1. Identify which of structures I, II gives the largest calculated value of distance in nm of label points 7 Å out along Cα→Cβ at positions 59 and 307.
2. Using the calculated result 0.95 for FRET efficiency 1/(1 + (r/R0)^6) of positions 43 and 171 (r between Cβ atoms, R0 = 35 Å, to 0.05), pick out the matching structure from I, II.
3. Tell me which of I, II gives 31, 25, 18 when you compute semi-axes √(5λ) of the Cα gyration tensor in Å.
4. A value of 4.2 was derived for distance in nm of label points 7 Å out along Cα→Cβ at positions 123 and 195; which structure in I, II was it taken from?
5. Which structure, out of I, II, was distance in nm of label points 7 Å out along Cα→Cβ at positions 35 and 243 derived from, given a value of 4.5?
6. Taking FRET efficiency 1/(1 + (r/R0)^6) of positions 267 and 315 (r between Cβ atoms, R0 = 35 Å, to 0.05) for each of I, II, which is largest?
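Throughout, read-outs are computed from the coordinates displayed, never taken from laboratory work. Since this is a predicted model, take the numbers as computed values, not measurements. Cβ atoms are built from the backbone, for glycine too; each structure is taken alone.
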Structure I
Amino acid sequence: MRYSVILVSFLLFLIACTNLDDKPDISNIEVDLRTDRFDKDFFSADTTRLSTEMQRLEAKYPELLRVFIQSIIGVENEQGIYDFYRQYKPVYDSAQIIYSDFSAVEADIEKALKYVKYYFPEYELPKKIIPVVGPMNSMNDMARMGNGELTPNFIGPDFIGISLQFYLGRDFSWYNDEYFITNVVPRFRSRRFSREYIVADVMKLIADDIFPDKSNTRPLVEQMIERGKHWWLIDRFLPDTPDTIKTGYTRRQLDWVRENEGLIWSHIIKSENLYDLTPATVQVYIGEAPFTQGLSQEDSPGNIGPWFGLQIIKKYLEKNPGISIADLMKKPAREILEEAKYKPK
């Protein structure tokens, strides 16, 4: 028994090490996952007997229905439910054109969760995916991750909720409505409202659930590095996913920042105090924007800070290849910056 414990501990140590350039073999990892179609169950309800139908839904989705009604659609009575149903039934119908069969999305999420389980065998994975269709204006006040970043999705006790109204394709009519663009979500953000971004968005939630990022009150460079840690973690969970999907950058933006890495970093360190706490300064480099102020409006991405945080993490790992994932995620950002000695050309 003692030798078995030693062997298991050694194997877990190997798994935890960050020599992760080679994609691990997940073929023997089992994940118990299913999809429960709350969206279909809700919009197939008989609106002439809503009270009975809501009781039926509550029995099937006891952990979700009250949250959906009170917090997501934000109504207090049957009339509010009925009004939401009538207004959003066309959105649901549009979602069914794309997601009537959800098996391909489920398979992609399951594959990503296998990588999560490989690296974090003790983490309790969600057992269910629950698609919903909620209000379009909920992007203004959706759940936020630990670092304050908005997310279209949500985590429950044993499930991941996916808001299909934000994955209907960039050409979906509501996304191109002038009111929606001006008051809800601008075009540079809604261009990512399509199926290929679902899994990356889900993995961002998972990464934040495992290692909550509470750096949003820290200095600029620390926020860059802390978010860079999460981007590095997402790379572990989605090794086959294009970087444009994981970063949210366009191909042109990604190529530009890679080709001009040294020049951009030089501009940042000359223009800013990396330890600035001013929210306005931090916002230039952290968070959603069509481009980065002070850089090319045609070529630069917004949210450029995490990309540089990721490069600093990579440089740090070149010097510390044996550090575990847990120790990396807990390592103070200032120490990472000092040890990385990041000076791109």
Structure II
Amino acid sequence: MSDSVPDFLNDCTSCARCVPACPFLETHGSPEDIISNRPDLAFLCTNCKGCDHRCPLDLSPSSAMFLTKQSRIEAGKLPDTAAKAIKGAKSFAERGHNAPFIRYDPLPTAFWPGCSLAGTSPEATEATRRLLETVLGEDVGLAMDCCFDPLWQMGDTGPVLDACGRIRERLSHAGVERLIVGCANCKKVFDGFMPGVKTSYVIELLPEDILDERPDGENLYLHHPCPFYHVEAMAGKTGRIVGLAVNGEMEEQGSPACCGYGGSLAAQDPDLARLFTEKAVTISSGTTIITSCMGCKNLFLKNGSKAGHILELITGLKPKNKAVGSAKKWTNRFALARGKSVKKV
């Protein structure tokens, strides 16, 4: 894997085998051409890593795209659409990173649902926390905050590092020693920016026979969020719990079926983002999509597909069949954050 943009450009042969992996490349061309000649387009990359899985030389076009985003930000060379998207992402993250939307229960173990799960389904959030108490045999609190992933996805990593420093202090102040994370993107950020904090993905801790009755595999399609696509402890375990193959996407296209949510793509190019969603839905062949990302689920519902979240299935909740709007998400997060005594930090 190349460690820098120059290394990638030197090693890449422009074979274009990665191009069919995502609508962004299908629309705008090979990673080498984009980075060399039209670097502003790198901000349209959703960071799904689909191109990496297609590369015959085991290079990482997605890393080169991400580094290109970072370098353009550092140089102050941003297209207007990217600048506006970063401003919007920062506003979202900062709002969720402050009262009244934060919560740190003073317990050694806490469930961190992530913004999307908490905002879309407070019922699934609470049901999962209670389930973890049963599985682990100990009290489990809630930790609610924003990890600043929307900015990470845009390549603006400085504010993410700063936010993770504050989160680390808030966890320490509340006496939280262990985080159980319900969001793939939060887990990704914490692994990169809070390596000293013990974190686990919720699926890792649940027994594979957690479901009394496994659903009919012929009527379900298993979709994984991009960060965990090829991580056995997440993707493989989820498949075994549900009783489905690891991922139909692997068999059909050999790379993630990105929903188009990443990288604030919809804020920059709604039509391109829609192509991602439609491609993922097409691969599911019209069946009910089960995913472990509430952001993905909402997009699938908006597209008119049937979709459920893995934690709704595991906790026995009836899946919401309509996408949840932004205002309702903030209301849900507020209610969850204020539902019990909040340890202010």
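1. When distance in nm of label points 7 Å out along Cα→Cβ at positions 59 and 307 is computed for each of I, II, structure I gives the biggest number.
2. Source structure: I.
3. Structure of origin is II.
4. II
5. II
6. I
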